[in-house]
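Pasting the structures here.
Please treat every number below as a calculation from the coordinates, not as lab data. What you see is a predicted model, and the numbers here were worked out from it, not measured in a lab. Cβ atoms are built from the backbone, for glycine too; each structure is taken alone.
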Structure P
Amino acid sequence: MSGFDVLTRGDALEAALQARDYLVSCGVPGALAAKDPRLWGRRTVDHSRLGWLDLPFASHGLLSQIDGLVAEARYSGLDHIVLIGIGAESLAAQAIVEAYSPAMAGQAVPGALGGAAGTGGAGERTGELTVLDGADAAALDFALERLDRTLVVLSSKVGVSLEGDAYRRIFSAAFRERGLSEREIAARFLVITDHGSPLHDFARQCGYRVGLTDPYLPGHFGALSAYGLVPAVLAGADVNRILDEAASLYPSLAKEDENPGLLLGAVLGGCAQQGPDGRARDKVVLREPGGPGALSAWISQLLAVGTGKHGRGVLAFEPPGSPGEMPDVHGVAINPRASSAGDADTALWAPLGAQFLLWEYATAVAGWLLGINPFEPGGPVVQDAEDEAATMLRAAGTGPLLSGEPAFVDGDIEIHADLSHARGGLDGVLDSLLAHVPPTGYLSIVTYLSGDFSGRYLAPALARRTGRPVTYGPGPGYLHATGPLHKEGPGNGAFLIVTGDPAADHQVPGRPYTLGKLQLARALAEVRALRNRGLPVVRLHLRDPISGAGRLTEAARSAPGAAAGAQ
């Protein structure tokens with residue numbers, strides 16, 4: 001695919017045309033093309049915060065700088081790339097490898113993807129990418145089985161996360177057990193971070209290779225920076241092609257007409273503003289031809305961080321969480337086939353590299369329409385939750401975490417809830433949680449479990465029961481990536497947090513906790529953070545994750561008890 005286009009219709013078209021005319025009258029396309037920070041007020045946005053617009057061209061220089069590293073990795077047989085990163089730092093790389101390796105999508109091992117097609121000759125190994133974001137021990141086990149060919153990429157704009165520290169320690173110990181020297185171990189790590197960040201100093205002390213990025217570049221606008229590109233090219237993806245695709249879109253972004261980024265931004269921002277009926281269409285269901293993938297997840301976090309501020313924000317979710325037609329939701333189809341393009345209010349066609357730049361531009365435009373600075377990372381909501389988890393782990397030491405007594409125990413499922421009018425038992429608490437979803441709100445399911453159980457299995461049934469959108473994702477990555485929207489946005493979400501006792505666990509070398517204990521601490525910290533903002537939260541702890549997941553799925557499908565949407 002080489003072309004790009006955005007088509008919209010119905011109420012979304014009317015809102016988009018009005019918004020686009022306003023954007024043009026205010027000179028937004030020209031100001032963005034000139035990277036004029038005054039669009040968001042004097043002194044609010046530094047000129048360098050708009051550097052993402054230059055990445056389709058500037059990042060070619062980055063690729064030439066790492067040619068030697070790529071050649072060395074290939075020569076050494078290091079074709080399995082383990083990417084340690086939570087949220088935006090990993091989603092773009094995942095999307096790149098997914099797009100050029102469709103045969104590997106849907107593998108049984110979460111986070112493991114094949115290298116790009118067409119990068120090697122017949123029978124030549126092209127590489128694998130395994131993403132470790134704290135969500136699943138199975139991906140770690142998969143990676144540890146491939147130590148002899150593994151290069152570890154630690155990616156973060158700031159310091160080392162709790163998960164990053166744990167995984168780094170586990171891999172260092174595993175390499176050491178294989179007989180590698182400390183110098184050889186250091187050569188198996190590559191750190192991607194901002195110049196002058198705490199991680200930069202730490203990596204130098206450890207003797208790791210370091211790839212530095214612009215500290216002023218917003219992390220959620222960094223898909224075409226080293227964060228997205230370096231892990232993908234090491235895994236064998238044709239990243240020059242990605243940049244060329246983005247560059248082909250760039251000239252149209254300075255135009256007032258035939259500017260797909262401006263139109264998409266007008267759709268998102270125009271619909272998210274309050275309409276004549278007093279309702280905002282501030283929720284977007286994203287549809288990809290092959291089903292939800294890393295691109296949809298990347299778009300969701302971009303919109304969440306870019307617009308989720310000051311009581312506003314655009315919530316993106318996927319088809320399994322859609323109960324059908326809703327007045328505050330519009331559908332966006334990404335590269336739809338001709339037969340399915342008519343199912344969405346808006347359809348857009350673009351190759352992956354152009355998709356990255358298109359959505360970044362549209363998010364900037366939507367933020368401007370909503371009166372939001374999209375380049376700020378938001379408040380300290382993400383870091384606060386991680387700090388709280390670290391405090392819990394320190395307080396627990398070698399003992400158990402203080403997780404609180406459950407309100408009920410239903411078989412092997414502990415129910416932790418403080419909802420008003422909640423009835424005992426799993427069915428009653430689910431009914432009560434659904435009743436707490438506002439008429440213009442949504443339900444979010446976050447799973448902190450090892451294994452392949454996902455909120456996706458619960459979303460369709462719960463969406464039908466409540467009549468509202470249902471988002472889902474694995475913790476801690478999902479709330480890490482989308483937390484600003486949930487915690488600083490409209491404040492109309494309800495949350496189902498699912499934790500469980502791990503069937504198998506990994507001790508973190510040099511720390512008094514396991515990965516399972518770390519995962520639970522993350523969940524408990526997020527529960528506390530959400531409740532502190534007055535949001536309804538139920539945490540279900542599965543003492544037996546396998547049987548508990550089955551029981552929870554059946555309970556989600558059971559007939560509704562409480563009236564959905566109750567105040």
Structure Q
Amino acid sequence: MLIDYRNTSTPADIDVELCIIGAGAAGLAIACAFIGSRTTVCVVESGGRAGEESAQSLYEGSSIGAVPFDPSISRMRVFGGSCNLWGGGCIPLGELHPREWVPASGWPIGYDELQPHYANAREFCGIASQEFVHDSFLTRPRRRPIEFDRGTVVNKIFARSPVLFGRSCGPRLEQAPNITVLLHANLLELEAVPTGEAVRQARIGSLDGRRGTVRARHYVLACGGIENARLLLLSDSVVPHGLGNAHDLVGRYFMDHPSGKLGVIHTDDPGRLARPYDRDIDYATSFPEICLSDDAQRAHRILSGRVRPFAVEGPVPKGIRALRELKSTLQARHVDEDGRLASRLSARKNGEPASGVRLDAAGTDGLARQALRVGLGIGDIARGAARKLARRPTVDPDHVALVGYFEQVPNPDSRVTLGEERDALGQRKVCVDWRLTPLDCRTYRTAAQLFGNELARACNGRFQPEPWVEREDDIAPPVYGTSHHLGTTRMADTPDKGVVDRECRVHGIDNLYVAGSSVFPTGGWAFPTFTIVALSLRLAEHLRSRLELASLVTPFIV
């Protein structure tokens with residue numbers, strides 16, 4: 001059942017066998033794995049069924065790194081998590097092995113151990129029929145990708161999930177008698193036993209002042225790459241520096257997938273290069289991504305990355321522009337708080353060229369004046385409609401912009417800590433020090449040239465790099481985060497190398513686990529959600545075994 005924790009007619013304190021903090025992809029995958037089991041489960045979720053600015057404000061924090069970073073707009077605090085906004089990209093992670101030129105690389109588990117859980121993750125993500133290999137799906141995309149020199153650039157195929165996890169899991173969890181979901185309930189602290197070797201209870205509270213506890217056999221922290229670290233650091237009433245932090249590793253190795261514009265390609269037919277990689281095709285279940293080959297990474301001793309070509313429109317006819325503005329105004333008039341929040345969080349372009357009209361900029365002239373401009377431009381609109389019927393772009397592209405998305409070096413100095421400011425719950429806000437290393441900067445410049453030159457060759461064009469690509473220094477390039485927060489509770493076999501072990505259990509704490517991309521030792525280039533789900537299903541299987549064994553030895557007393 002789903003309960004609003006602010007409702008005082010419901011119990012403030014709950015006893016269950018498994019407590020999951022966070023109802024994003026990781027938390028929901030684990031919770032759904034227990035539907036219909038004999039295990040009692042409580043899911044603690046800070047947000048509600050829809051986005052709310054009051055809950056979202058709890059993500060606010062500061063940034064002190066050389067690369068700009070705003071924690072408040074990088075995730076969505078709501079049932080279903082940030083996947084309420086995701087594009088559905090699913091692909092297995094390829095870079096699990098150590099690479100001698102990448103410091104601190106390599107996972108303690110290999111692809112073979114993850115493969116069966118990737119297979120199960122397909123059903124949760126709604127792509128059960130699609131086959132895959134270790135770093136690509138095998139589904140043929142609707143449009144054939146361009147052939148490249150495979151020693152430099154390769155096409156990898158990702159599957160597009162049609163599932164929004166909050167919508168798909170909500171009704172199932174609401175009907176599950178063994179599962180309780182608390183909405184608008186925030187974790188305040190995981191309170192440890194006096195020895196610090198186990199969690200005794202989770203202290204929770206709502207923004208309106210209600211307080212209570214969840215007591216369980218096992219606890220799973222599943223709140224994202226930044227919040228997982230923050231909540232461990234905030235759990236310091238028994239262990240002074242926070243849980244799992246005996247070696248000062250909680251919050252370190254913070255990574256994202258830095259992204260930015262690499263340059264432009266001028267060619268006689270820009271659409272030919274960009275069209276196979278356009279994700280706006282209706283009902284397409286898979287798409288290609290243009291990636292650096294393994295050979296190129298080894299030869300140049302750089303990280304992995306991908307590039308996406310965007311066809312940039314030439315001059316937009318006045319009638320088409322007027323119609324776009326009118327549509328934007330009409331949409332803005334029907335957007336609620338959830339929609340406004342989603343629009344704000346989705347407004348970041350990460351180097352991608354803007355398209356259409358910004359929702360918050362529309363409507364300055366009023367509907368009547370906009371409608372008049374549409375009427376005056378009816379000829380442009382008719383010609384645009386005819387082009388669309390002929391499967392041509394409404395406006396001819398002028399050139400192709402290349403936007404790169406890259407792996408990042410695991411760097412212990414890139415980290416999440418606690419700041420001095422406090423949020424509405426009285427908790428210390430997060431402080432992010434996001435850093436790039438010289439290998440990061442060299443990778444992005446080298447990869448930009450490799451991508452640009454090969455794509456230009458393939459379409460008989462000319463690559464014009466951005467000015468930063470041709471610089472020869474370690475000054476951070478103009479890149480942005482993509483909200484793929486990784487590494488802050490990294491997985492390792494020993495506590496001096498990571499926060500969790502290969503089962504995602506926090507080193508030194510018997511009943512505390514971490515789920516999500518914060519456990520990734522390296523991030524590769526791939527979208528992380530598919531791997532998050534696979535790891536979560538793997539953790540659910542481990543927890544089921546432990547809970548079944550524990551119930552035989554010492555039955556849980558409610």
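What to note about this one:
- When distance in nm of label points 7 Å out along Cα→Cβ at positions 296 and 536 is calculated for each of structures P, Q, structure Q comes out greatest.
- Which of P, Q leads on FRET efficiency 1/(1 + (r/R0)^6) of positions 72 and 408 (r between Cβ atoms, R0 = 30 Å, to 0.05), largest value: Q
- Highest-scoring label, criterion being mean projected area of the Cα convex hull in nm², for residues 176-279 alone, among P, Q: Q
- Of the structures P, Q, the one that 1.00 was derived from, the read-out being Cα Rg over 2.2 N^0.38 Å: Q
- Entry that produces 25 once relative contact order in percent (Cα under 8 Å, 6 or more apart) is calculated, selected from P, Q: Q
- Origin of the value 25.2, 76, where Rg and Dmax of the Cα atoms in Å, for residues 160-463 alone was derived from one of P, Q: Q
- Largest in distance in nm of label points 7 Å out along Cα→Cβ at positions 256 and 272 among the labelled structures P, Q is structure Q.
- For helix-only ellipticity at 222 nm (-39500 (n - 2.57) for each DSSP H run of 4 or more, over all residues; to 500) computed as -13000, the structure of P, Q it came from: P
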